[in-house]
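Engineer: What follows is a set of structures to go through.
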Structure I
Amino acid sequence: MFTGHKEMERFPSNEVMLDLIDLKKVYPTPKGDYVVLENLNLQIKKEEFITIIGHSGCGKTTMLSMIAGLNEISGGKISVLGSSIKGPGPDRGVIFQAPSLMPWLTTLENVMLGVKKVYPHATKKQKLDICKYYLHKVGMDNAINKRASDISQGEQQRVGIARAFAIKPKVLLLDEPFGMLDSLTRGQLQDVLIDVWNKEKITAVMITHDVDEAIFLADRVVMMTSGPRAKIGDVLSIDFERPRTRKAILEHDDYYNYRKHLIDFLEH
């Protein structure tokens, strides 16, 4: 049964992968402090896929970059499996909107960059097998020797997905990874992402502006209030079985209730 609800209860610590406690982000300005996020609390469970929506400027990307360790925390704390984060680390993989590949390297070499760092003691063949496995998973078998500069943006993002999963992070962070793609490519890459995720079950946190994408991918959709002083406004559990197909979701009785709930929140 569909229910929209405020989510305030705490999960047992052994179920929690990512814990954001009283998170705050302040930027000093000549006119005084600008508070982007304040009193932001969110727990994300192991193997959970969370999507985050909210208006532009509400601090979604700021929050994600703080989790990644790329942006300093002004107050509160972020922990992965109970340990406070201290800057970036291989336990958190990031996929950005622009696939930040090295254009002069091949797709294989781009994935290998991360694999070498995370598996320093693996044999050359083992590293190669890992890279090829994930490139295969994202449908890039035939382009492993092509330079990143010679493939399309959608293909580059496929390589970005392969690279992120190949380093086996505990948490995968995705900042609107399909935002710059046409709708057909976007749909294909959502399927690629969720297909790999279904097998790997890495805890995932993804920012999106797309309500349908948020519902299709997520176990829970987290809605952020508008900034300044943004925090979690509401959390919606998506009770569709996995693995999911787009057709089954579109035909599900609750789909339009979920959609209405999210749109009502954004228009409020």
Structure II
Amino acid sequence: MKQYVADAFTEKVFGGNPAAVCVIDKWLSDELMLKIAIENNLSETAFIVPKGEKYQLRWFTPGGEVDLCGHATLASAFVMMTQVCPGMEKIVFESREHGDLVVAREGDLFAMDFPVYDLKEVPVTQAMADATGAMPLRAYLGRDLLCEYESEDFVRTMSPDQDKLLKLDGLLLHATAKGKEYDCVSRSFAPKLNIPEDPVCGSGHCHIVPFWAKELGKSEITAYQASKRGGTLYCTVNGNKIILRGKAALYSVAEIFVD
């Protein structure tokens, strides 16, 4: 089985967020796909199976399957369009919980049509402050917990308590603040998925970007994920949909030997 590793939301390797992409003829067992994700020890391993003119897509973290993953979808589209089917300009991925996800080439960018998570404002708590190191200005809950902080500098330098993050609501914790050079900056933490920090979280920006679009009164948002690797997303919010755009770079191609 051939496996590719691509760095998403970056134009060069060793930046952005790495994802493994396995292109297979038919589905493996869930147990085996999880074992491969654990063996890779990346935040995501994507599995692609052709289905007519579409491609079924699933995402596994070392902690289990997730319903949506932006950077691994971008990596999957990049791999399909540049390695498997060079010249392809658009691809439709069929997901289990979010229907069809369309990715199109826009020059050197890959534009992903993703759903927006509904956010409900929730009370700011001392537990949030204890886990992250500062009291959020506001907090919102969708699939994940989104906490807004006063300064970009805090978000860039924060070192949350992973054990305390486990006790907060939401699958992931996204810390965000208004940016200086960018519209917003953020960090994403996922100890519930055995991922201390997700370097650049696409699905997280389905929470982050709609918040800032409303807050800033604009539909076009340039977002920066301020992890050590770093990554930039060029986003457009349109109602309950969001276009996430980013670049990608190929890191490796390998053969996996499994029964």
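Every read-out reported here was derived from the displayed coordinates using simple, explicitly stated rules and does not represent laboratory data. Note that this is a predicted model, so its numbers are computed, not measured. Cβ atoms are built from the backbone, for glycine too; each structure is taken alone.
Engineer: Taking FRET efficiency 1/(1 + (r/R0)^6) of positions 14 and 62 (r between Cβ atoms, R0 = 30 Å, to 0.05) as the quantity of interest, name the structure among I, II where it is greatest.
Structural biologist: On the way: I: 0.55; II: 0.90.
Between I, II, the highest calculated value is found for II.
Engineer: A value of -0.45, -1.16 was derived for log10 I(q)/I(0) by the Debye sum over Cα atoms at q = 0.10, 0.16 Å⁻¹; which structure in I, II was it taken from? It would help to have the intermediate numbers written out before the result.
Structural biologist: Numbers: I: -0.52, -1.27; II: -0.45, -1.16.
Computing log10 I(q)/I(0) by the Debye sum over Cα atoms at q = 0.10, 0.16 Å⁻¹ on every structure in I, II gives -0.45, -1.16 only for II.
Engineer: Okay, moving on. Can you rank I, II by FRET efficiency 1/(1 + (r/R0)^6) of positions 86 and 182 (r between Cβ atoms, R0 = 30 Å, to 0.05) and just name the one with the largest value? Please report the intermediate quantities before stating the final value.
Structural biologist: Values: I: 0.15; II: 0.40.
Structure II comes out on top.
Engineer: If you don't mind, another one. Between I, II, which one scores greatest on relative contact order in percent (Cα under 8 Å, 6 or more apart)?
Structural biologist: On the way: I: 28; II: 22.
If we compare relative contact order in percent (Cα under 8 Å, 6 or more apart) over I, II, the biggest value is for I.
Engineer: Taking helix-only ellipticity at 222 nm (-39500 (n - 2.57) for each DSSP H run of 4 or more, over all residues; to 500) from the coordinates of each of I, II, which one would give -5500?
Structural biologist: Clearly, the read-out refers to II.
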